[in-house]
Structure formats: structure tokens, C-alpha cells
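Heads up, there are several structures right after this.
All of the numbers you see were taken from the coordinates with simple rules; none came from a lab. Keep in mind the model is a prediction, meaning the values are calculated, not measured. Cβ atoms are built from the backbone, for glycine too; each structure is taken alone.
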Structure 1
Amino acid sequence: MPSAVVLLADGTEEMEFTITFDTLVRAGVKCCSAYVPPQTDVNPPPYATGSRGIRIMYDEVFDAKRFSPNSYNALIIPGGAKGAETMSNSPEVQDLVREFLAQGKIVGMICAGSLTALTSKLPRQPITSHPSVKAQLENDYDYSEDPVVISNKLVTSRGPGTAFPFALTLVELLCGAEKRDEVRAPMIFPLGTPF
């Protein structure tokens, strides 16, 4: 059974976290949510407060050793300006991104979460993000405005509105195209939805 660790922090965009986590679970991916506290926070709260004030209980507090690529097949980094800032500025998260990619494991970043590619010093490659952080990425990467961009094992996406194609792409990479179709069908997207 494939597995994924989905990070979150205070200020994480709720749709990007929830849609991705839920879609992966529907595909049979074993998921764990890991709270990345601010570096100054020595006593994390029992939940993360999202960008719209919605409280999300997490499974565990982030520990890079606990969530190594030896234990998980994918690492997912949602956006939300404040949450993405906390995650992208974490040296432990940056190290983990590099470790996952070095071992051929999937790393997904959506919205401002794509800033983690920059702070992790990933090499130049195709990438996308929320338009609000495009200027920070376009000089160092081959920037695209496609809804989802796949570059080897790095998968990036644009924002809440692209959370479903992002999540379904992750399902396909982890579980295959047949499982993607199986998960997508009962979601009842309107006819003509392009993903």
C-alpha cells in the first residue's frame, strides 16, 4: 500500500490540504498529517488553524526522522501564505524534500507551497505555483501556468481550484491510471471537466 505524509501548519490553505488528503485516502493511500510548528513554538497546539480559520487536527508533530523516504512514498506540501512560509523556511522540511527526490520518491507542492522548491535549492526544472509567488520562482525555474506540472518526481500545482487535478495526478503516480479513474468517477465532476 502506498503511503504519503501531508504537511500542514498554521495558515495552511484548507482546501489544498483536505482535498489532497481525502483523495489519496479514497485511493487507498495510507496518509499521515504532520504539523510543522513555527520554529519558536516549543509547545504545539492540538490542531492547526488554517488560512480561513478552520481548525484541523493533525496526526503527528513533524519530525524529519519519523517521516523519512524510507517510510513514505510521497511528501505533500500544501499552500496558504503563512503555512507555506513556515514549511518552506524549515531546514528540516528542506532536507526532507531533497531526500525524497534523491531516493526517487514523489514530492507534491501546491500554491505557495512551491516556494519550498526554491528554499530547498532544487535545480532548475518545470514548475508552477499560485500567481502570488510566481515572481519569486520564474527566474530560477521553467515557470508554467498549467494547472499541474510534473517534473520527474516533483509535482506542482497552482491553488485551491487545481487541488482536484493535483490530487488525482498524485493518485495516478502512486497507484496507477486505473485507480485514478476509479477514484474520480464517483466524485461526479461536471461533464467536460478537463481532468
Structure 2
Amino acid sequence: MKVLGLTGGMGMGKSTVAALFRRAGLPVFDADAEVLRLQSSPGPVLSAMERLVPGVVRDGSLDRAVLRQAVTANPALLRKLEAIIHPQVRAARARFLSRQRRAGTRWVVLDIPLLFETGGQKLCDRVLVVSAPRWVQARRVAARRGMPAPEARRLIARQMPDARRRLRADRVLQTGGSLYETRRQARQVLRSLQA
């Protein structure tokens, strides 16, 4: 079984590309969806987060506004939260890979925003970075999160720079143009995997 790592910063169009691969029949592990699942269900993750940030869990659910305020006030908190969540995501990823290997799947996709930051590229045969011009990225993040552009740019600045991701990629898929162009590039990637 071969593994395609799919990564890119927020607002780059990674979810759109992952959906195109999924529609083409490739199994996709979505790390963001796994994080949301872990943060939405009562259990050890929410309990640990509540111990770390009292008041972050209300009525059995994560209060994202409280969490965002806590991390903004204390950026070092982010590493502690990642230490709670990342092992759980890695375990879910390992289960996904094991299931796909047993099923005899030829190619799978690991959709992981922090692929390089967490060393996930070591599991991949190829890495595809999804990229867009910075102004497009900022506009998308601001619109999706309902925030002013300066705040979106501050969020983006906390991530690995796009240029660094692109240097580490086997291939870069540009999403700053039309959806048609994004689909065309995704089809090219799919053909290269089937070759």
C-alpha cells in the first residue's frame, strides 16, 4: 500500500482537494475531522482539556471560544493541548492505515494539516502540498471564521510558512484559481498515482 500525504495551511483548499480524491475512490484519513470527533465526544480528551483549561468544557462539549481565548492569552498552552490530542489522532491514523492495508488498498491519503510539524511525512511515499496566494488564503480564513482580515493573517502567521511546505513537497497543487483548475490538477495527481 502506498501513502499520499496531503497538507497545507488553513484556507489553502486542502479540504476541497481531499474531497476530490475521496470522490475518485481514494480512502482519506482526515486528521481535522478526527480532532473534531475527539473534542466532541465525552471521554479522556475532553477530561484532560478541562483539567488543563478549567471551564473549557460546558454541558459536555468543548467551548471553542473559551479555548481560543486561553490559547491567545497563553500561547504555550497550545503545545500542552497538542500533547493531549496528537497521540489520539496518531492512534486513529494507525487504525485507518491498518484497515486499508488489510483491505489491499493501493493508495490512501493522509489529510494532515501539521504533516511536517508532526513528522507524518515519514509515513508517506509522496507528499502533496496545497497552496494558494497569501491574499486568497487570508480572505478564505476570514470568511470561514467570520473574523477580520488582520486577525486571519495573525492566525496564518502562527503556522509553518507556505514557502517552507512547498520546498518539502513532492508536488504542489495551486488552488488560487478556479475550481475547474483545481480539479484538473487533482486529476493529474490521480493519474500519476495510477501510473
Structure 3
Amino acid sequence: MAVEPPAAVVEDLDAFLDVRREAAAFRWAPAEQLHVTLAFAAAVPDRSYDDWVERLERAARRRTPFEAVITGGGAFPDVARGRVLWAGLALAEEGRVEIDRLATGVRAATTKAGIEVDGGRFRPHVTLARVNRPQEMTNWVRLLDAYRGPAWTVDRITLVESHLGEGPRGRPRYEVREEFLLGG
């Protein structure tokens, strides 16, 4: 489950990164794959899918649209030994509450449908790049601190299926399966 920024937001971030990508031997995420993951389920049994979709729809209906801006960034697990470079989200207080409740609702819907949720504590971010071995990423994080994209209204969530190894250069290929409007 993901929040997908609109095309204009992705294009702005992509243009900012485009002239800088050659400076690092990272595996950069393609622009069409930039999103905020709310919950990740590695395997979804066919028998659970319909129940899951109904639960996700209810979870989305309970939330209110909110404004977000991609800005700043960081590295996981930390900047000194980064493996993942990410851009952050600026959210007003009500937006922060909504996205946290949305992620909690999506994760609860997933587990109640009998599907295991992978990953740790939710931290809203857009994964930009990955590296094979940990490396110092302070300069990249400072660069992202200078970026502030256009604001947009988060008004939907998307159920995305990953097809590992089927995308360009052996990367995942993403397929949108369902969309759910916030507030119903």
C-alpha cells in the first residue's frame, strides 16, 4: 500500500535529482516508482485478497485528505552507514496525524486479513536510491535538505503489486491493483 505523488510532484523531484545522479554509483529508483510505502506485504494468499481489499477500503474511508510536500531527506539506517537514500515529507500537524493513522489502519487491515506485514516502524519517506554496501551519505542528505517540492493533496492510497526482477535492469515492476479514496 502506498501514497503515490502526482506526476507534477514526481517530475519536479526527478528534475532536481537528474543532474546529480551521475555523481554517485547508487541504484536510483525510476521516477515512475517513487512513492511513500504505508505497508509492505511480501506475500498475499489469493484467498485473502478480497477480504483485504474490503478492509483497505474501510481504512481509507476513515481518513481525511491532507497536504504533503516532499522535502529534505535522510539515510537508513543512518547517514554514516547509509544503504538507502530517501526524501522526507513535510506535513502540517493534521497531516502528520492523518498519515500515521492511515499507515496504522492499512497495517491493521492487512494483518486482520491474515497477511503478514513486513518492515519496522512507519516513517513517511520516498526511497530514492539504494547501495550494496553501507556508505557515508551526509553530503547527499545536505543536498536533499535544500530541496522543497510542490505541495499536493494526498486524497487516495494505492495497492501496488511488485513483480521482482521484471522491470528494467532486473528491478521490480510495479502494477497498480486498486485505488482507495480517502474519506470515501
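Numerical summary
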quantity: Source structure (of 1, 2, 3) for Kirkwood radius over Cα pairs in Å, computed value 17.8; calculated: 2
quantity: Comparison of 1, 2, 3 - label where distance in nm of label points 7 Å out along Cα→Cβ at positions 29 and 101 is highest; calculated: 3
quantity: When distance in nm of label points 7 Å out along Cα→Cβ at positions 93 and 109 is computed for each of 1, 2, 3, the largest belongs to; calculated: 3
quantity: For relative contact order in percent (Cα under 8 Å, 6 or more apart) computed as 37, the structure of 1, 2, 3 it came from; calculated: 2
quantity: Rg/Rh (Cα atoms, Kirkwood Rh), for residues 53-132 alone - highest-scoring structure of 1, 2, 3; calculated: 2
